[in-house]
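Computed from the coordinates by the stated procedures, all read-outs in this text should not be read as laboratory data. Since this is a predicted model, take the numbers as computed values, not measurements. Cβ atoms are built from the backbone, for glycine too; each structure is taken alone.
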Structure P
Amino acid sequence: MSETTLTLPGGLSSADCTALCAILDRLGPWTDRPDVPIIAPAMLLGTSEAERLGDVLTAPGGQAVVHESQSFFRRAPLEPGQPIQLTAVIECRAANRSFEFLLSEGGRELGGMQTRLRLVAPEEMATFKGSAFHPRLAPGARWVSSLPISGEDVAAYVRLAGDANPIHVDHEAARAVGLSGAIVPGMLMIGLAERAFSQGAGAFMITEMKTRFMAPVVVNTAVRFAVVPRGEGRARLFSVKEDDMIAAISDVTFSAR
């Protein structure tokens, strides 16, 4: 396990945040959205100060990286340009990778994220198909659909996020590790799920979002999101592919903006 602390005087770039919002805006019929997406801290991996921390996200030759789960949390507003201290904790055990960001300012916790990955052989990657969605899983759901997630927007996202994994932009590289074609990054899927939540639930802010990925989403396809109430301040989101298979399940807690 390794721990690194970086001081980022400029924090999250205003230009990066604007660019991220523009990508998300193009991918759905959103009329309500947060000013700073919950996935914004992931953009710090695209900065010169923190880009080397993302090396753990890249698979060695002959293997593929499975994004098993992802969580984000907010403790206080994170504004573009706000000075922050970033503490990264990275743990690698055999085929498993754990990557945690904690963000703070002057000792005050702002939020963070945790990424869990696993290295697999192409033969295993080809088996990840997800589970079939059934309406009984989402009683009382509000449905929101994205537009087709274009290769151009995925390419813009990976450039912004500093994601060097070729499986998101290169169909041949994706097929070489057992996929049917280039796939949408998990972080981008979460950004779209947050937009779907805002569209389906109204003027609330997600304070914590925990996502379990079940199947990849191929570039140039759309995703339907079922926003399911689960009690006071809680909801579950199902991300459903065009073939009615579940791509991801997200559990969220939220509060009024």
Structure Q
Amino acid sequence: EKYGLYEAECASAMMSNFIVFPFSRPCGESIEPLNRAFQSGLKYGKLHFALSSLGMTCPMLLLTKPLSQSEKRMREIVSTQIQLLESGIHKYWSQGFWQQTLNLMGSSDHMVELIGEAMQEDEGYISCIPDPMAFANFYLRKLELSCYFGCHHLALKYVKLLECDDHVASLQRVCPLIVSKHCFGGITYLAEAKCVKTRYYQRKAKKDLKSLSKLVDKGCIDAKPFYLVLKARFTAFQKKDVDSIRMDFDNAIT
């Protein structure tokens, strides 16, 4: 505003509200600024940044809004992205969130597979996913669904795929994604530790717990519930007394 560079407003608002601010304030507070960035991008002809800003609200909707409300908005987002730039890459980010929401609502014949109204997960679709962040997000949607529906062997598969350096680097930059990866990854490793009776997977789960703890200590508000959930799982895994387990789960829920 100081220098009249209004054309740069969309890009700067997109980056700050997607990558910077969510680490120090609730993710839900970035939804409206990203919607305004979309409008600014349309106004000044910055279509790529505009559509990216719109898609970046998807993880925040899933994290902060009821499923029915999130699904309705994600449907609108994907429709807008395809309408404005049908051949664009932006839909590959948003469709995964939309289909995951449909799966969680029971509005799909599938649980873990991202197949339904929003998208068709197949080799052709996967080969078109445009960049490491979108690919990491695809695997993370699968990891979350695998955990929600108790498909442990699939969860372990996807958490291992997410350990690729490119995927880790992509997730580290985005608050809603990295806290989810640490939480669901830790839950998966704890489940595997129960199966194989070795300390290897327990150590990996503890590493995820420490990563979430560090984010909480640094002021990442949305990391706290994920940290408390994984901490409660750890307490149960260590077979502490019933009161301690119940207290940790109560803290996670409240």
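What to note about this one:
- Comparison of P, Q - label where relative contact order in percent (Cα under 8 Å, 6 or more apart) is highest: P
- If helix-only ellipticity at 222 nm (-39500 (n - 2.57) for each DSSP H run of 4 or more, over all residues; to 500) is computed and equals -22000, the structure in P, Q: Q
- Given 1.00 for FRET efficiency 1/(1 + (r/R0)^6) of positions 178 and 226 (r between Cβ atoms, R0 = 25 Å, to 0.05), calculated: source structure among P, Q: Q
- Test item: log10 I(q)/I(0) by the Debye sum over Cα atoms at q = 0.09, 0.10, 0.12 Å⁻¹ calculated as -0.41, -0.50, -0.72, pick one of P, Q: Q
- Answer label among P, Q for the case where mean count of other Cβ atoms within 10 Å over residues 74-81, calculated from the coordinates, equals 19.9: Q
- Distance in nm of label points 7 Å out along Cα→Cβ at positions 218 and 242 from the coordinates reads 0.8; which among P, Q: P
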